[in-house]
Structure 1
Amino acid sequence: MFVISNFLIAIAKVFRIFIYFEMTCVIFSAILSWITPYHYYPLRQFVDGVSAIILRPLRKIIPPIGPVDITPMIAILILTFLDVFAVNTLLDLAVVIR
C-alpha cells in the first residue's frame, strides 16, 4: 500500500507545482497586460499562452465589467480552491492509505 500512497503524494505535489506555476503566470499576465509596448516579447507570449489555459474558458463565461477584466482574480480563486481542496485531499488520502 505504501507504493500507492507514495504515488498519490507524487501526484499531489506535481499538481501543486502546476497550480503555483499557473497562478504565477496569471499574475504576470495581468501585470504585463498594463504594459502594451511589449506585446510581442517572447516572455509575454509564453506567459499569456500558459495563463490562457484557465483564462480563456473563464472569459467565455464572465464578460468584462467595463474596462476591467476580473477573470484573473477569479482564476486565482479557482486555483487556490483546487490547491486547498484537491491537493490536500490527495495528501490526506495518501496518509490514510499508508
Structure 2
Amino acid sequence: MSASGHSIFRSAVLGFSITAAFVSYQLLTDPQSALTRSSSVMLTFLVLCPPSILSITRQTEFGTESYYILWIVIGLLNAALYAGVRVMLKKRLQRPD
C-alpha cells in the first residue's frame, strides 16, 4: 500500500473510531446509568459523525442486536465519509491551477 493509501486508510479508521467513541458514550450514559448526557458532547459527536443522523430515523433499544448492526453501518458510512474527504483534499491539493 502506498503512502497515500495509508493516509486514506488512517482517515477511514479515524471516522470509524469516532463512531465507536460515540456508541461508547451512549452506552455509558444510557437512561439507567448514574451518568448524565451532556448536550454539548452529543452535538460534538453529531458534527463529527454526520451519518449518526440515521439513528434518529431508526429508533432501537440500547444493547440489542439491531442497535449494534445500525451503529456498525453508521460507523462504516462515517469511515467512508472520512476517507472520501481525504481523497478529495488530496486531489484538490495536487491539482495544478
The value 1.9 for distance in nm of label points 7 Å out along Cα→Cβ at positions 18 and 42, derived from one of 1, 2, belongs to structure 2
Relative contact order in percent (Cα under 8 Å, 6 or more apart) gets 45 when computed on, of labels 1, 2, structure 2
Structures 1, 2 compared on mean count of other Cβ atoms within 10 Å over residues 50-57: the greatest is 1
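We did not get these values from a lab; they are worked out from the coordinates using the rules stated. Keep in mind that this is a model prediction, so the values were computed, not measured. Cβ atoms are built from the backbone, for glycine too; each structure is taken alone.
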